[in-house]
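Once you scroll down, you'll see the structures, which are given as structure tokens.
Every read-out reported here was derived from the displayed coordinates using simple, explicitly stated rules and does not represent laboratory data. Note that the structure is a prediction, hence the values are computed from the model and not measured.
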Structure P
Amino acid sequence: MASRAVRYLIFSVAGVLVVAGLTTIGLWSWHAKVFQAPGPHSNDVFVVVEPGDGHATIRWHLKRAGVITELFHYNLAKFLAGDNYLPKAGEYLIPAGASLAVTLELIHQGKSHQRRLTIIEGMTVAQIIGLLNDVSTLTGEIKTTPDEGSLLPETYFFTYGTSRQALLDRMQQKREMELIEAWLDRSANLPLKTPQEAVILASIVELETADSADRREVAGIFINRLRAGMRLQSDPTVLYGVDGDTSRSIRKSDLKRRTAWNTYVIKGLPQTAICNPSRASIEAVLQPEKTKNMYFVSDGEGGLLFSKTLDAHNKNVRLFRKRQAAAAQ
């Protein structure tokens, strides 16, 4: 009886070992063929893990995206990973053909995809808010409308679910830091009393110059006019005060409208900035070209014509109009 029991025990243990061995071999085989093998998806795909998503939800996201073909693949992968896999909320760009191992590692490390948004130089606050509202991967409403000129045009990176207000706040903070630095490096004896006045003038320079090479010269001319007590006579300020559309052609009736921005009517700077200027325009205003020129006008070919006297300026204006007429034919 004793020997029979021993034999039974031996066979039982052997059976368990065989089963365990076969299971181990099977798992390792699956590990190599599925877990580490290239994924079935032939294109890059996005997978979003929301806060609170459980494993059942995540595996469905992966299956819908084509990263796995069977739901149990995720379960086995999670089992093998153990404590080395703790999913984090985020938006993940899963490269084409990425293995299940690579996919789980991305989600475990929380390497959320970095999106980008470019704010173009010279955009108004209203235009920037409209742009943010159109970005579906941002969330929430903008609670506070910032002052014109308080946002820095630049390329900003953000992740899925970032709030619109948070991104707007970053734009304001970046502009503030850049402005302080530029103000500290300003030229001496400028007719600008505060950093805000520099922003207002920079916003005008931004919309008056298509070529960045002309910024400091244009800034120097406006500085000369401020020193001389002349009106700035900037077309973009007129349009901003009328309807905010600084891109349209100006009309004679616009020039006569008295607004807080019409520099053909008021002396000195407008009430506020008329757009959000770039750092380059802010620097141009605070370190302007030392020039004797007092006037400038478009050359009709993308550049500017500069002059010291009104007579020379009027000749340049006639040349510009002649080129405009020729181009219209």
Structure Q
Amino acid sequence: MTPPGRRWRAFIRRHRTGLTVWLLVLIVALIPLYLVNPYTLGLLNLIGLYVIVVLGLNLFIGFAGQISLGHAAFFGLGAYGSAILTATYQAPPWPALIVTSLAVALLALAIGVPTLRLHGHYLAMATLGFNYAVHLILVEWDSMTGGPSGLFGVPPLTILGMSMDNELKFHYLVWSVALIALTLCLNLVRSGVGRGLAALAQDEVAAACMGVDVRRGKIKIFVLSAVFASVAGSLYAHYFGYVNPDTFGVFKSVDLVIMVVVGGLGSIWGTLFGVGFITLLPHYLEFLADYFDLIHGAILVLILLFLPQGFITGLRDEVRLRLARARLGPQ
């Protein structure tokens, strides 16, 4: 008969991912009981929004092995799509969010088919150019986007007649969406599709020889990551009630990539750390506001030099290495 302790350990090992997700759900549900300051809760909500974007971007960069410097454009298109439909044309918020996400998915497909034939820095420059073009349109198309001043009067989302019009209510909404996105990503990377993506990230030629449809796989994950960004953008617009093109510029795309790198390429759980660290850093170093771009660049360089797989992934690998050496004992 198997001892109860061993059965419990086997159960925890087998369901470790699911148990961790449920623990995170419990933490997210209880946090508002301790974070009574609306400003602090607002920062947590902002982290939740960026988690949705960066989860999708990490799939594209960390698992598909591609590079995108244009995901802030999809984030902005989601925000402006919902803002224009609701504030200008008085469409209901939830249908506007869905329609915007579908439109962004079609746009990502149209862009991904030709663009994903490129590799390396050519792909990075193509996505960077796309982001620049979208930002320019948001600034210059005054009659539709409000120009540099942005759009005001975006209504909050409602659920069962209850308006998500404050930090506490929006906290549960945005983190519910973030946890759903997290669960989808965890299941995706453990599926056959995820293993194909992992092979693609290591070597496209080898993956193709093993039967992986490389081109279709890259396009699918690009479209999925764009939809994640669009949904987060729509939530952003309805949360703040206002959108401005400066929020979705090229530097925001760079920040999103830094979040991926800091959290760890291909590390779904590391995404939470990367987003939290980069989002909170400016708020705790306000006296260095003029040097944020330099600080972010320095963080990126240091991570790539000393922990190229990201902080969390690199730290985990280092701990595993030391434990393995300790078990082997002195040589």
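Name the one structure among P, Q that Cα Rg over 2.2 N^0.38 Å of 1.64 was derived from. Matching structure: P. Structures P, Q were shown, and helix-only ellipticity at 222 nm (-39500 (n - 2.57) for each DSSP H run of 4 or more, over all residues; to 500) at -15500 was computed from P.
Compare relative contact order in percent (Cα under 8 Å, 6 or more apart) across structures P, Q and report the one with the greatest value.
Q
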